[in-house]
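None of the figures in this text is laboratory data; all of them are computed from the coordinates on show. What you see is a predicted model, and the numbers here were worked out from it, not measured in a lab. Cβ atoms are built from the backbone, for glycine too; each structure is taken alone.
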Structure P
Amino acid sequence: MTIDPAIRDVVEVYRALTGIVTPRPIAWVSTVDRQGLVNLAPFSFFNVFGSAPPVVVFSPTLRRDRSKKDTLLNIEETGEFVVNAAVETAIEALNLTAAELPKGQSEPDFAGLVMVPSERVKPPRVAISPAHLECRLIQVLPVGNQPLSANLVIGEVVLIHLDDALLNAEGIVDPGKLKSVGRLNGDSYIRTTDIFDLARPVL
């Protein structure tokens, strides 16, 4: 089977990409609008891309009607967001925040989540999440203007919060304690319960 994105339906292309590029980490992003209403949503087009300065990138794609999602609109308005760690203990709540709620309805309230204040940015953090990245916007890079087109949100991490219970004896995050979840395709997620070590070759 071959798929030519130039001639195939965008949903078919999306399904192929999300089926191949797996597992994908999840950015559980909290933002606020100018009135202070909190928005919370998960995005699986996400990763970290540097540490000097520390940079994360995620993409809220355009909706099928080409409109922008609330997360993107809020970041364009305020220039701030928080990435909350997507972990197994919070997966049901995270899934609820993926719902397309009417404008003005708060996802944290809908999912029964407690939010706590951030220190450097206005969007609050998800209390149940054990790690958070407070971020300020560097740039939004739109890539296309069609349904499901990308908007690369590039943010600088200005403060990192880690629950001490996540750390090993060396003060490093233990993946077995963090218990991240990732996205596959469709409705499928993956747990980080099958962890193995493989030392990098030294020549």
Structure Q
Amino acid sequence: MKDFTDEFKRAVMAVILLAIVLCAIYPLAVWGVGKLFFPEKAGGSLLKNEKGIVGSVLIGQPFTSPTYFHSRPSAVAYAGSEAISGGSNLGPLSKELIGQATTRLKNFRMENGLPASFPVPVDAITASASGLDPHITPTNAFAQAARVARARGWGKERVMRMIQYAMEGKQLMIFGEKRVNVLQLNLAMARQN
């Protein structure tokens, strides 16, 4: 019985020690290193203007005005609605998913004045895995450029230059593809007025 009691005490102490290390010390150390070396990113990569916080570089948000570029569709509500992120969990053969994509395709073509033969970028009609992707592809941004230019009364070339300016390269020069952060692009355009 004494062996069992000793083993039990040892097991309880190991669990307590691991809980302290993994639930307190390690998270605090990671948080401290993040705050020390990456203070902006550890704080949520928030963008501010003279009125206050306008959004985060890391979380997508909806734009519906024709004067702004529109974000990728979301399977969940965007930031500010207290919704959690997540996908729709609809499979590729789901009639609901096919219906959503078809509706988004028609709406994208109509709002951007694109002909039926125009190959719409896939990120304009499908939601991201998290539902809160802040980026669109350059192809998606270029497809929206004429609409934004008309709505702002700008030349299309000016809008295209703004897209090129806002374009981000591959991460670490090898991962992913070029992309455009919608919030940063729209804020840059708002500053041009």
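Here relative contact order in percent (Cα under 8 Å, 6 or more apart) is compared for structures P, Q. The highest value is that of P. From P, Q, which structure was Cα Rg over 2.2 N^0.38 Å, for residues 28-139 alone = 1.30 calculated on? Label of the originating structure: Q. Tell me which of P, Q gives 14.9 when you compute mean count of other Cβ atoms within 10 Å over residues 100-107. Working through the options, I get structure Q. Match the computed value 17.4, 57 of Rg and Dmax of the Cα atoms in Å to one of the structures P, Q, and report its label. That value comes from structure P.
If you work out mean count of other Cβ atoms within 10 Å over residues 20-27 for P, Q, which one comes out largest? By mean count of other Cβ atoms within 10 Å over residues 20-27, the leading structure of P, Q is P. Each of P, Q could give helix-only ellipticity at 222 nm (-39500 (n - 2.57) for each DSSP H run of 4 or more, over all residues; to 500), but the derived value -4500 comes from P. Looking at mean count of other Cβ atoms within 10 Å over residues 12-19 over structures P, Q, structure P comes out largest. Here Cα extents along the principal axes in Å, for residues 116-163 alone was derived from just one of the structures P, Q, and that gives 35, 26, 16; the source is Q.
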